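Right after this note come the structures.
None of the figures in this text is laboratory data; all of them are computed from the coordinates on show. Computed from a predicted model, the values in this text were never measured in an experiment. Cβ atoms are built from the backbone, for glycine too; each structure is taken alone.
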Structure I
Amino acid sequence: MPTDATLLDDDRELHIPATPHGDTLLVTVDDLDRVTGWTLRPEGLCRDNVCVPVRNRAALVTDGAIDLRAFGAALGRPVAVEPDAGVAVLGVAPTDVQARLDALEAPPFTLPDLDGNSVSLDDYAGRKRLLIAWASW
């Protein structure tokens, strides 16, 4: 039975009816098109005038619906799915990340400072910036 799922894609929070199926979520072709603009055609997954060939249609379509894990793979984008929570995240394609790294271009972001105020990288446009990041693990 479909439930309302959240699909995070390109800084957008999209809501789409989805059905948990093992370790993935299934969405109808019509809902995928309505929410993301991607539709399944004979030539592949298409949005506007861009089409991505689908080499393994059987892996993409399960029980007449689109498998969100296979959808991300077909677009060459990493994907994380938590079916029980009804959440899927489409990451940035590695080729896009590499192009930004090659151009020495940091992606736009906004984070809270120590006082909880939002600070964006764009706030410092035109000035030299040094970004330091760390993780506790």
Structure II
Amino acid sequence: MAEINKFYGTGRRKNAIAKVWLIPGSGNFKVNDKELAEYFGKKTLEMIVRQPMEITSSAGKYDVIATVLGGGTSGQAGALRHGIARALVSADAELRPALKAAGFMARDPRMKERRKYGLKKARKASQFSKR
């Protein structure tokens, strides 16, 4: 049996992790066994996920199969974008400068700050009282 070319990329954002496989195809998106519109529901999140494909003009060349876990919907969309960009670079190394210039190759380091003892949240303290 002939091996189909699969390209893999891992994307991360906040607490979300996306495992992305690109398979030569017609441009279908499957995220956790659902269609892209069904999984995310918002057009802005769909647009974020499709950005790497549009910049590299490879929108109809690959099918995207992704497994996303952790975080919220916005973080998952960002992780998916990062994973797609990495998988595109593994498929074709010449796409790297365009994706890097757009900022899709860098992992966004912003995370939720941990809660400190004596405080209600990371920085929220109880109201100060002089007496």
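Below, the figures for the structure above:
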item: With Cα Rg over 2.2 N^0.38 Å derived as 1.32, matching label from I, II; result: II
item: Mean count of other Cβ atoms within 10 Å over residues 69-76 derived as 19.6 - corresponding label from I, II; result: I
item: Relative contact order in percent (Cα under 8 Å, 6 or more apart) - highest-scoring structure of I, II; result: II
item: Mean count of other Cβ atoms within 10 Å over residues 45-52 - highest-scoring structure of I, II; result: II
item: At a computed 0.94 (Rg/Rh (Cα atoms, Kirkwood Rh), for residues 5-60 alone), which of I, II; result: II
item: Label whose coordinates, when distance in nm of label points 7 Å out along Cα→Cβ at positions 77 and 93 is calculated, return 3.4 (choices I, II); result: II
item: With FRET efficiency 1/(1 + (r/R0)^6) of positions 21 and 53 (r between Cβ atoms, R0 = 25 Å, to 0.05) derived as 0.95, matching label from I, II; result: II
item: Entry that produces -10000 once helix-only ellipticity at 222 nm (-39500 (n - 2.57) for each DSSP H run of 4 or more, over all residues; to 500) is calculated, selected from I, II; result: II
